[in-house]
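Have a look at these structures, which come just after this line.
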Structure I
Amino acid sequence: MSSSIKILMILTSQATMGDEPRPTGVWFEELSTPYYAFSDAGAQVDIASITGGKIPIAPHSLQAEGKNPPSVERFLKDAAAMHKIEVSMKISGLATEGYSAVFLPGGHGTMWDLPRSTELASLLSTARPGWSTS
């Protein structure tokens, strides 16, 4: 991938299992592994979420330092990456123009807010590849 490739990752803003008080969010490895696959290949990776701001992390997706998958350990120590999940862009008003791909990492939180978001549905229905096939 070249540096002109931009990828938009859209994460959940849901911090609980529906109406239950059980905490959830994005599964950290489902964020960190593709994030580094894209960025290590030279892509610019932007992070957005349904409501913007701090991304909730599924608590069971994190272990004590040194016991996480390598991509998780790397992300936790990467100040620039961590900043992106502290201040994610809000999808409202966001356009997919200029992005080569839109990627939605998983986790239980995604089951609650992503399917219900009309803004996300609209954003995804207007997404077009940022590269030419000619």
Structure II
Amino acid sequence: MPLVKVEIIKGKSEAHKKAILDGVHEALVQAIKIPDYDRFQRLYELDKANFEYPETKTDNVTLIEITMFKGRTLESKKALYKTITDNLAQNPGIDGNDITIVLHEPPLENWGVKGGKPANEVDLGFKITV
């Protein structure tokens, strides 16, 4: 049940934004084996005046934060980073140097799911150890 937050500079096309969300989701399904239906994503567009970034980045700068259950291996995280950057390079054409990805992994007891129960007390229906 990853929660995805993407931040970009305002003004991109609907197709560009959809390609980002699709590319990130496809990477999550492939690299960390989430179910395809498990899609929680938010895309925020910021005015350029409200988005400071290094000179080494372009106006395609893309920040991706993923909050997910703890338990994935370093190898699966590396695969996730690579798959996201590869997907976004292919469509909508964002250079990997413009992409920053941050993972947050709060413990299962810090997730309220399935009627307000801690995630460590319910059957999630999938494995987190990938």
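Quick note: the coordinates plus some simple rules give every number you see, no bench work behind them. A quick note: this is a predicted structure, and the numbers were derived from the prediction, not measured. Cβ atoms are built from the backbone, for glycine too; each structure is taken alone.
Output the label of whichever structure in I, II has the greatest value of mean count of other Cβ atoms within 10 Å over residues 43-50.
Working: I: 20.5; II: 11.4.
Top value of mean count of other Cβ atoms within 10 Å over residues 43-50, among I, II, belongs to structure I.
Structures I, II were shown, and relative contact order in percent (Cα under 8 Å, 6 or more apart) at 32 was computed from II. For which of I, II does Rg/Rh (Cα atoms, Kirkwood Rh), calculated from the coordinates, equal 0.99? Of the options listed, only II reproduces it.
For FRET efficiency 1/(1 + (r/R0)^6) of positions 11 and 115 (r between Cβ atoms, R0 = 41 Å, to 0.05), which structure out of I, II has the highest calculated value?
Numbers: I: 1.00; II: 0.50.
Going through I, II one by one, FRET efficiency 1/(1 + (r/R0)^6) of positions 11 and 115 (r between Cβ atoms, R0 = 41 Å, to 0.05) is largest in I.
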